[in-house]
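Trainee: Below you'll find the structures, each written out as structure tokens.
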Structure 1
Amino acid sequence: MLRTAFRPVRRVLGRVRRLFRPLTPAQCEAVQRELRARAAVRSAMADVPRSQVTTPNVYVLTAHHFNHVARPIPLDPRLLYAPKNFHFYFFDPEGPPRGFHRRAHCERDIYPELHEVGRRHLAEWTFFLAEYERPFASYPFVTISSRFYDKNLRLPGPLDTYLPLFGWYLNEYGYGYLPSYDRDFSMIDLEEYERIGYLGTRREGMDLVQRLYGVKMPAEYRYTGDFWCNYIAFQSRVELVRYIEFYMPLLRYFFDERYNLITEYADTFVNRRYVFRNEKPLTLYLEQLSHLFFYLNRLPYIGLHYDGFYEVDERKQEFRKVLSFE
């Protein structure tokens with residue numbers, strides 16, 4: 001009888017013990033890294049006048065049904081309950097799911113003709129093209145995918161921790177990037193990638209770049225910053241227009257003005273066997289050329305990574321850490 005009476009108490013005590021279970025060494029290290037990063041950001045922001053800080057908007061690009069319903073992997077709570085400057089952009093033709101409580105744009109409503117082009121060829125590039133031709137975004141802004149935290153397990157703490165400082169740097173550089181893969185930052189050797197078969201672009205694709213832009217890749221432009229997935233930031237619409245118009249000769253080689261495909265590319269320009277089988281071929285091609293703009297225009301950009309902020313100079317093919325979190 002007495003044992004039965006104390007059973008609810010034991011259940012509560014068990015829950016309390018689980019709640020206050022000691023952190024593992026890995027969890028302790030993660031907490032320490034986040035605290036160091038927060039301290040570095042606060043220190044860097046201490047002398048910056050508030051009038052000079054504009055926190056960027058964040059556009060979360062998502063094919064919601066494919067990534068979070070069919071799989072199923074729920075949206076990360078750090079995105080669902082992020083600050084108000086986070087906006088969702090749905091590629092799904094039906095738009096956001098019923099009851100979705102965040103600010104959201106639906107590509108079908110902004111530029112319906114781009115939906116099928118994005119599904120088959122361009123993926124997240126249709127967001128940039130929609131903004132270029134039918135403006136809707138608030139600046140400055142940065143784009144991420146709804147799988148951002150899945151790809152950035154090493155990022156110390158939530159993204160909004162870094163956005164004010166990122167915005168301050170963005171005001172200086174005009175362009176910036178967020179991290180995309182869980183690895184140390186480096187300059188990717190495109191020549192080595194080609195040698196081992198990791199370069200998703202065939203020789204014909206590189207020849208087209210030389211014809212359109214006068215650059216021999218990877219012979220002349222060999223090293224590029226390890227910022228991918230189009231997690232790119234623009235200080236103003238001026239920067240976005242300049243960036244998109246740079247790539248228009250390439251886009252017009254493959255599409256007419258209504259984005260009808262006029263040049264087949266999958267088997268000629270792109271090599272996605274083994275390594276990039278799940279990528280849309282043209283998206284892969286554009287992503288591997290996404291820093292060519294900075295190389296030819298001699299523009300450095302700022303990038304947030306797991307251990308600090310980096311300035312990357314594609315033309316000089318070098319980088320330097322401008323702020324360390326360590």
Structure 2
Amino acid sequence: MLLLPSTGLLDDWTIFSEVGDKIYETKLENVEKIDISTNGKLGNTLANINTGGFAVESDDYYYYLKDGLILCRSEKDFSNEEIIIENASGHGMWHLNTVDDYLVFLRENLVRYKLVDNKSTELPLQKYMIDLHIKDEWLYFIRLYKSDQAICRMTLNGENLQVLSDVDASDIAISGDKIYYSYEFDGRGYLDTMNLDGTDKTTLSNVKTRDMIIEDDEIFYLSDDFKLSRLNEDGTVDILSNEKISHYCKVDQFFYFTKFGDGKYNENEGLYKMDLKDQNILQLSYGRLEEGISVLGDWVLYRSSDDNMYPTLKRVSILTDEIIPMD
């Protein structure tokens with residue numbers, strides 16, 4: 001099989017115009033410099049990152065969003081729920097991460113929220129950022145701006161911006177000390193890896209992925225035609241479901257997903273559970289999901305609108321399939 005060598009860094013590639021650089025640096029001058037790190041872990045799970053980061057687990061608490069505008073904290077049995085941020089300005093929150101005593105997430109800007117004293121610091125965005133991953137003191141992301149696109153990283157102080165690859169990536173995921181990323185070139189899909197600093201680029205397969213989850217020697221993903229697939233260590237690909245899936249998450253042997261329906265606004269119809277062992281599919285909810293699926297402990301969280309009602313947050317037990325309203 002012909003594999004395209006991975007694209008290297010372009011020495012003359014610049015992220016911003018000269019004026020844009022100066023504006024960004026000026027904004028950073030007033031940002032407090034702090035020393036925080038995930039200490040080798042990711043700031044959230046790949047399953048939660050893929051679906052927008054609407055929930056995250058710390059050592060002591062669960063954090064989750066209601067309606068995108070209300071950030072809640074609870075014990076790990078969902079008791080003692082309290083609102084810690086209620087965003088009256090109308091800007092939604094997403095891509096939640098935990099880093100030391102901070103929550104880091106996107107709002108109108110990149111926000112570092114200190115949980116000890118409820119102090120919030122906002123950093124200017126690097127244009128439009130998607131697929132945020134935090135590891136150690138670094139923030140990794142796909143940066144979009146007009147016709148320019150790149151996989152980048154910068155510190156959690158907003159400094160030392162680096163372009164790791166200038167490919168038009170559709171998907172990134174971090175596992176161990178590697179970045180996995182997928183893109184299309186000349187009508188052909190590629191799945192590559194590189195070190196966290198952008199070196200040692202290697203092509204793994206000619207597949208194009210979306211929402212990668214990497215477990216041991218297997219890579220689960222949505223294909224170009226939205227089918228749940230698995231890339232095996234030997235390079236073969238298994239189609240795990242012929243459903244047209246819009247979002248999914250994986251918990252042990254189970255996949256939770258929502259799929260495209262037949263209506264005009266047909267994305268995210270219903271919540272389904274599939275057992276990887278026998279590929280049996282159980283429909284858990286018939287409503288339309290409004291946000292990504294999240295996993296906290298033995299629970300899957302989702303917001304759905306049932307019977308044309310306003311969307312509400314619910315959780316379903318991974319162990320018993322019991323559904324509990326949370327609003």
Structure 3
Amino acid sequence: MADRPEPPMNDMVDTFRPFSRSVKASLLNKLRKQDLFRSKLYPDICDQQGQSKCRSVFMAVRNNSLDFYHRGGRLFTYDGKGFSTHLKYCSVFKNPNKKGTDVREHELPELKRIDSFVSEYKRVKELCGLYSGQEAAGVSKLYSRFPYTAGNTKTIMVLDIEASFDSRAREDSGDTQDRIDLVLYCPNRKALLFVEAKTIANPDVKTTQGCAPAVCSQITRYRQQVRVQKKHILKAYRKTIEAIECILDLSIEQPMEVIENVPLLLFGFNGAQKKENVKPIEQAMKDNGVTCLSIGDPSSVKPETLESWFKKVT
């Protein structure tokens with residue numbers, strides 16, 4: 001079935017805050033000198049001597065800040081005030097009197113809070129990984145396997161995650177942001193592709209009482225965003241690449257195209273569930289003009305899988 005017509009965009013271009021990515025060179029240079037970045041984050045971001053297991057942290061460029069993700073959670077943010085993390089990730093105590101993790105009640109007064117992100121980096125990472133939802137964890141499998149730091153400039157890569165757009169132009173919007181899960185970049189085509197990710201357990205992918213799944217209207221909004229802000233998106237991700245190149249000493253070709261189609265990445269199922277649970281969702285997506293990319297486990301995605309996704313959406 002052909003895509004259904006999308007609602008008129010009215011004056012969206014004028015009312016939306018333009019999508020942007022920009023970090024001052026002074027902030028990037030300051031980041032490179034930070035001990036936490038040099039000794040901990042950088043080795044986890046980059047492919048150290050071909051060891052892909054080292055790529056456990058993904059760096060995302062924002063506006064005057066950078067986010068560092070681990071297993072789907074935002075491990076750290078760096079801005080002009082330095083590094084920060086969520087309180088629940090740094091709620092770590094040390095028992096100076098013994099090894100191990102068990103603590104007796106009378107030992108509680110002796111516990112000491114951590115006083116350095118660097119010294120307790122491993123423990124903060126562990127806690128960050130524990131709090132991620134299933135969808136964020138699934139996306140993390142993709143950015144761990146196909147990061148922009150992998151060294152192959154011709155392979156499709158994850159360039160960004162949680163790309164946020166201003167949604168205030170919509171009267172029905174209760175949020176201030178439309179957040180798209182994944183941004184893929186194909187260097188051969190110099191094309192960007194936005195992807196929304198859901199597990200089959202998410203109620204938004206289910207048809208209820210004859211109504212289209214909620215994710216269909218969500219993706220319609222996202223397609224509007226991409227269509228309206230194409231020139232801003234290109235400018236933003238060119239600046240993103242410039243920042244990445246500055247911080248990590250990489251070379252990545254600049255994007256020239258933004259694909260307007262926003263597909264649904266459906267995952268979190270096994271072979272036995274394919275016919276009974278996945279096929280009805282795929283049909284519902286097709287009936288409502290949504291391109292559906294199905295993969296049971298994101299860990300099984302190969303470079304040729306990503307290539308097939310780009311072919312399917314265009």
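Each reported figure results from applying straightforward, stated rules to the coordinates on display, with no laboratory input. No experiment lies behind these values; they were computed from the predicted model shown. Cβ atoms are built from the backbone, for glycine too; each structure is taken alone.
Trainee: Suppose helix-only ellipticity at 222 nm (-39500 (n - 2.57) for each DSSP H run of 4 or more, over all residues; to 500) works out to -10500; of 1, 2, 3, which structure was it derived from?
Mentor: Traced to structure 1.
Trainee: Which of the displayed structures (1, 2, 3) returns the greatest value of distance in nm of label points 7 Å out along Cα→Cβ at positions 83 and 291 on calculation?
Mentor: 3
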